[in-house]
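Quick heads-up: structures coming right below.
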Structure 1
Amino acid sequence: MRLMPSEVARRFLGFAAGAVILISTLGATAAAQSQRLASTPPMGWNSWNHFSEKVTESDVRATADVIVANGMRDAGYIYVNIDDSWEGQRDAQGNIHPNGKFPDMKALADYVHSKGLKFGIYSSPGPKTCAGYEGSYGHEEQDANTYAQWGVDYLKYDLCSYESIMKLWDPSQDPRKALAMMQQAYEKMHQALVNTHRPIVYSLCQYGIDSVWKWGPKVGADLWRTTDDISDTYRSMALIGFSQAGLEKYAGPDHWNDPDMLEVGNGGMKPDEYRTQMSLWAMLAAPLLAGNDLSKMDDTTKSILMNREVIAVDQDRLGIQGTRVEPPQIWMKPLSGGAKAVAIFNYVLDDEANPITLQFADLGFRGPVHARDLWAHKDLGTLRGSYTVIVPRGGVVMLRLWE
């Protein structure tokens with residue numbers, strides 16, 4: 001996360017690409033032990049993108065209140081997740097305690113639960129978190145038990161300082177051993193979580209290193225980050241989102257590719273660009289974790305985050321990640337009942353809003369097609385052969401099609 005710069009992550013990815021993946025014998029049974037906690041991609045809110053290290057208990061309580069009051073909970077956003085910077089010190093027995101910003105974590109979890117929501121937290125397999133707070137290295141079982149006692153429902157586990165334990169950059173270190181150590185570290189926390197007998201969604205954050213989508217399920221993950229951290233710019237969002245093409249075979253119920261959190265509402269992009277992120281994440285069957293200040297949303301931001309027709313695409317029970325059909329960035333996602341979601345992106349900001357034609361035969365349709373525009377909330381009637389539409393620069397047109 002924060003203390004692993006993009007360049008370091010790229011070097012790590014490149015180093016790992018040719019390495020042999022070593023899975024621990026414990027990992028071989030992890031998939032069978034899965035508690036099946038994420039049959040659809042998790043939805044909720046995470047504190048980092050807006051509040052960063054400044055997040056407090058009052059911010060989290062206020063967020064829980066708003067999620068209920070503005071209808072987000074009813075739209076599917078149920079996790080309220082504290083990211084880095086909640087951690088305090090360990091006591092003489094090694095038990096972790098929150099810092100002064102979070103005086104009573106159990107009471108906070110109870111409050112979130114009282115709203116019909118679920119409570120998430122953050123740690124690292126290393127000695128320190130990305131922001132320099134106390135990690136879980138050497139205290140995995142203790143921390144898992146503490147989280148369970150507090151009432152935690154979701155753990156984001158961020159690689160960060162564990163890289164120093166792996167010593168990947170040490171010339172004397174075999175990179176295969178280092179990568180095996182990483183997998184074993186994630187498996188160790190998974191086993192600790194299982195042993196608490198509390199259902200806790202397990203989210204790996206290690207930037208896609210060593211093709212995590214290939215081994216994430218074997219260490220018990222419900223979802224795993226596939227990329228470096230997102231930022232609130234169109235370039236960052238587009239590079240991350242559109243790079244997910246080709247990973248679709250690794251996603252499905254209880255094992256999701258995670259291209260990082262939503263930036264919708266944080267102010268760095270235009271509304272059309274935020275609609276692009278929301279649409280693309282839905283097509284990718286990605287977790288939908290809002291990262292903005294929910295107490296200060298304008299109507300446009302609310303309409304993007306709470307577009308139930310787009311959310312339904314993300315949450316479709318088939319759990320199929322969409323695929324790129326052809327340039328200019330036409331994506332298709334099969335839906336339950338035989339329908340298909342199609343997103344047409346004008347992803348190059350220098351392009352004018354030119355007409356783009358969608359050929360139904362390219363999507364597997366042979367006869368007339370019924371269509372609905374999911375952002376306009378408008379039925380388009382019965383279409384034959386093709387559909388031509390003007391897509392705004394940096395924007396998207398998203399359709400539901402069925403025969």
Structure 2
Amino acid sequence: MNKKSVILTPNNLFEKSNIKLLVNGQGVFVFSNKDNTSPVSLFFYNKDKSDGLHVIFTLNSVFVHSIKDNNNLIDVNNKCGLSIIKGAYYWFSIDSQNQRLYAGIGEPRLETLVYKYFLNHSDKSFLESITQIEIAKNSKYLKQLLLLRDPITSSIPLVVKNTDHLSMNDIAQGSYMPKCNLSLISQKLYDCISGKKFILDDKDFPDFSKAIEYSIVTDGNWCNKKLKDKSNEFSKIRPNIYETYLRITLGTNNGESPGIPYVMEIWPIGHYSPIHSHASCNAIIRVLHGVINVKLYPFLSGQKDGVEHFSSTDFSENEITWISSTLNQTHKLMNDKKNTKTCITIQCYMYDNENSTHYDFFDYLDENSEIQKYEPDSDMDFISFKELMKKEWNNRVL
């Protein structure tokens with residue numbers, strides 16, 4: 001989403017007495033806790049700290065207390081706060097316009113929510129008076145802070161559509177992500193790969209997709225051999241031919257993405273990626289051929305049986321989905337065995353302009369559910385690959 005955010009560090013946080021909300025009465029505070037058994041205590045204050053909310057995350061609950069009225073804002077369905085699962089992080093959302101308080105574990109979104117409380121409309125002015133966040137001194141393990149401008153309000157669509165394909169019903173129902181609501185970086189990526197001429201089977205090689213399918217199933221051809229060679233890429237101990245896919249890169253690495261920013265990925269039937277995260281970069285994914293299933297996870301956990309996916313969606317030919325620096329970051333892609341075609345996608349990656357780290361790896365879970373680093377590589381550049389597929393196709397046995 002095209003949302004302004006401020007990244008805070010433990011150092012610059014504790015040098016000042018409070019954190020200013022980007023907009024009075026609204027926003028999302030995201031944090032992790034080095035020791036997940038130690039409670040985290042936050043204060044959301046008005047200007048003179050005479051009123052506000054006291055928020056405490058414990059192992060068993062999220063506790064919220066209105067300071068001046070001395071009221072406990074209890075969600076009777078809330079059963080957890082902090083998580084003992086490795087890799088967990090947390091968020092708290094304040095929404096004065098809708099008078100709602102939300103808290104969750106993992107990516108800041110409704111699907112990861114564990115606490116909710118709806119105040120009365122008469123409480124709107126109280127919430128609008130909140131301007132700052134203060135962290136209790138005993139919350140010494142809190143780290144990795146992010147402040148988002150806009151509160152959590154609704155579920156976020158995964159399929160992107162541009163202006164010419166959006167109806168009034170689409171907007172009213174929130175069925176699709178309008179291209180203009182993506183980050184400016186994601187809009188740039190979208191514009192590069194969403195055009196009518198950005199297709200696999202073009203006039204230059206109308207049998208391109210057939211040639212790729214042929215290369216995959218034919219012993220000795222390049223795709224078939226390369227997939228076998230990669231069977232240990234993610235499964236270091238036990239070779240797994242199905243946990244493989246081919247990466248065909250377009251262009252060069254300009255220092256603004258993890259690896260080369262444009263990658264055509266080839267997913268034979270039944271093949272899948274490990275669960276992995278995307279280095280806090282933006283991404284646009286378009287299906288060029290076939291169908292891909294994407295499972296989304298709240299965070300990447302290096303712990304066996306750590307985290308279940310919260311979303312599983314099939315994307316068909318010409319559908320486009322997205323990743324932002326804070327959302328849809330951890331996923332698993334799969335061309336389900338029920339499908340009849342190889343899936344071919346174009347993946348585009350780019351860091352936010354504010355990102356000065358440029359972490360050049362995708363973290364993934366290996367066969368022992370341990371987090372490993374994968375440096376995005378290239379199996380072949382696109383121009384060479386296309387010429388090779390032409391050659392194999394023209395030399396095929398009829």
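Every number in this text was worked out from the coordinates using simple rules, so none of it is lab data. This structure is a prediction, so every number in the text was calculated from the model and none was measured. Cβ atoms are built from the backbone, for glycine too; each structure is taken alone.
Taking volume of the Cα convex hull per residue in Å³, for residues 266-321 alone as the criterion, the largest value within structures 1, 2 is that of 2.
In this comparison of 1, 2, the computed figure 3.9 for mean projected area of the Cα convex hull in nm², for residues 306-345 alone is attributed to 2.
A value of -8500 for helix-only ellipticity at 222 nm (-39500 (n - 2.57) for each DSSP H run of 4 or more, over all residues; to 500), calculated from one of 1, 2, originates in structure 1. Once volume of the Cα convex hull per residue in Å³ is calculated for every structure in 1, 2, which label goes with the largest value? Of structures 1, 2, the maximum of volume of the Cα convex hull per residue in Å³ occurs in 2.
Largest in FRET efficiency 1/(1 + (r/R0)^6) of positions 130 and 202 (r between Cβ atoms, R0 = 30 Å, to 0.05) among the labelled structures 1, 2 is structure 1. Please state which of the structures 1, 2 yields -0.73, -0.83 when log10 I(q)/I(0) by the Debye sum over Cα atoms at q = 0.21, 0.23 Å⁻¹, for residues 250-297 alone is computed from it. For log10 I(q)/I(0) by the Debye sum over Cα atoms at q = 0.21, 0.23 Å⁻¹, for residues 250-297 alone, the value -0.73, -0.83 is produced by structure 1.
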